[in-house]
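S.K.: Next up: some structures, all given as structure tokens.
No lab work stands behind these numbers, since they all come straight from the coordinates. Every value quoted in this text rests on a predicted model; they were computed, and no experiment measured them.
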Structure P
Amino acid sequence: MTERMPPLYMASMRYIIAGALLYGYARLTGTPRATRLEWRSAAIVGVLLLTVANGCLTVALQYIPTGVAALLGGLLPVFLLTLNWVSFAKKRPSNLALIGLVVGLAGIYFLIKPDKMQTENGLHNNLIGAGLVTFGNFAWAIGTLLAPRVTLPKIGTMSTGIQMLVGGLVLLVISLFTEPVTPWSILDAPPKAIGAMTYLVIFGSIIGFSSYAWLARNAPPQLLATYAFVNPVVAMMLGVMFAGEVFSSQSLIGALVALAGVVLITLGRK
């Protein structure tokens, strides 16, 4: 998607467009305006999840391979369950859930092929990329755990729309200061980039992020953590179906082990 277009700029456009569509739909269907407190709460969550967390991941991919980023991203459940344990809910995960966490991480490791783990960027770039993904995991965990504890709009489309609008606008400001773009650079984007962004607006943001935002408010962190194990499996399947990637026996084993971790965490929910 970043072909001839800077990554932060394209990410900001994706969230702004998706957020505007959701917010507009909410207003057109009779949803009342959000209060100042609801705007502020949704803005904080949106900046943590989209500006900081996804922004860090977007930049990190310029320094480290996708496989390394996927492996580090798989550590998100560790942040979620640990922060929920020591700070937010003060609730220790069950032993079965902790076993599932270890199993899921092992599955992610086997799912990422060894050739994807290799990098020639040098130690400095690798440390920058790994640090960005780690900080992004921390911000995502904080935003997720904060969502059910702040006053967000009751209607999901309104809440998610505000999160994406604010998160995207802040990301756009950062992009304007760090990348060679203007607010209207989207008009010069190549068709391939526009097509990829359209897909991400619909499936990644309107459907995917909206679903996650709803779960963050209605499901326990222990269940939310399982998505980090499912994402790489879905990405592998899409790669096989649309990008001609090879479905190796190692990938199959990794996918099954990761999904076994999801089952254990789900069964271990208190």
Structure Q
Amino acid sequence: MADADASPPQAGEPISEQEALDRLRQTSDPSQQYYGAWWLGRMRSQHPEAVPLLQGALRLRRPRDTGAGVEENAVARNAARALGKLAPAALCAIPDLLDTLEDPDDGLREAAARALGELQAPEAVAALCRRLSSGPEVAGGQRSDSPRLVEPCEALLEALGDIGVATPEVLAVVEPFTTHSRPIIRSAAARTLLQLSGDARWSAVLVELLDHPQLQVRRAALMDLGAAGWRPALEPIGRTLAENSLKLMALRGLVEQGKGDPGIPQLLACMDSLL
């Protein structure tokens, strides 16, 4: 008779790294693979088997026509997200993520783009730009069968900013999206241009969005200013009508990108006031 303590943990219970690897390795239960992939990324696993198993899960994606491949693609999305968090070990997975960037499933393209940005993969710049090159009216147009856009523009734009290749060609692809009808896409484009060029006019777009009537937009602008590390946004961030937890995250971004800066004590004081 098996020891009761040896049974797999139930949903929500803590598991070990080895259990996460075992869940991802088995192929009979996609929900277990899904959780295993999430755990490995969330815990920043450095186990030598983690990246190969995640790569294998990423390659299991299936076409979604006629409803096929839904579970496999959910696992693949989590695998892509996890790989983005496992640098430098996951740099070997960049070719797999580039291949996934061509997948017809826009959710997979979104996850792959974000992972490539987190891995700061310059090899991805050409593919990201190609996906965006048709501009706000086509790549950024709304799909006929969904409120989603034709391309996951927010993720594609942010990946370009995180990678940091600031050529005129990249800037020319990104700039048209600052006039997109959706404010979250405008925010992502302004963030990327601010990261790549340092031009203060793009920070003004983000600061203006901090006063947007929709909370979701204010949240996005907060995160984008933090990701860009735009120090003059300290006071606007502090007075934004949004959760203190999100303002703290944005301010932490300013701190992390300004290490050694004499203005850090002022930033830390603002963070203390929000706690």
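S.K.: The value 9 for relative contact order in percent (Cα under 8 Å, 6 or more apart) was derived from one model only; which of P, Q is it?
M.R.: On the way: P: 41; Q: 9.
Here the read-out was taken from Q.
S.K.: Now for a different question. Between P, Q, which one scores greatest on percent of Cα pairs over 14 Å apart, for residues 108-171 alone?
M.R.: Working: P: 75; Q: 53.
Once percent of Cα pairs over 14 Å apart, for residues 108-171 alone is worked out for each structure, P has the highest.
S.K.: Also, quick follow-up: Suppose Cα extents along the principal axes in Å works out to 66, 44, 33; of P, Q, which structure was it derived from? Let's see the in-between values first.
M.R.: Working: P: 47, 44, 35; Q: 66, 44, 33.
Answer for the origin of the read-out: Q.
S.K.: For which of P, Q does helix-only ellipticity at 222 nm (-39500 (n - 2.57) for each DSSP H run of 4 or more, over all residues; to 500), calculated from the coordinates, equal -17500?
M.R.: Working: P: -21000; Q: -17500.
Comparing all candidates, it corresponds to Q.
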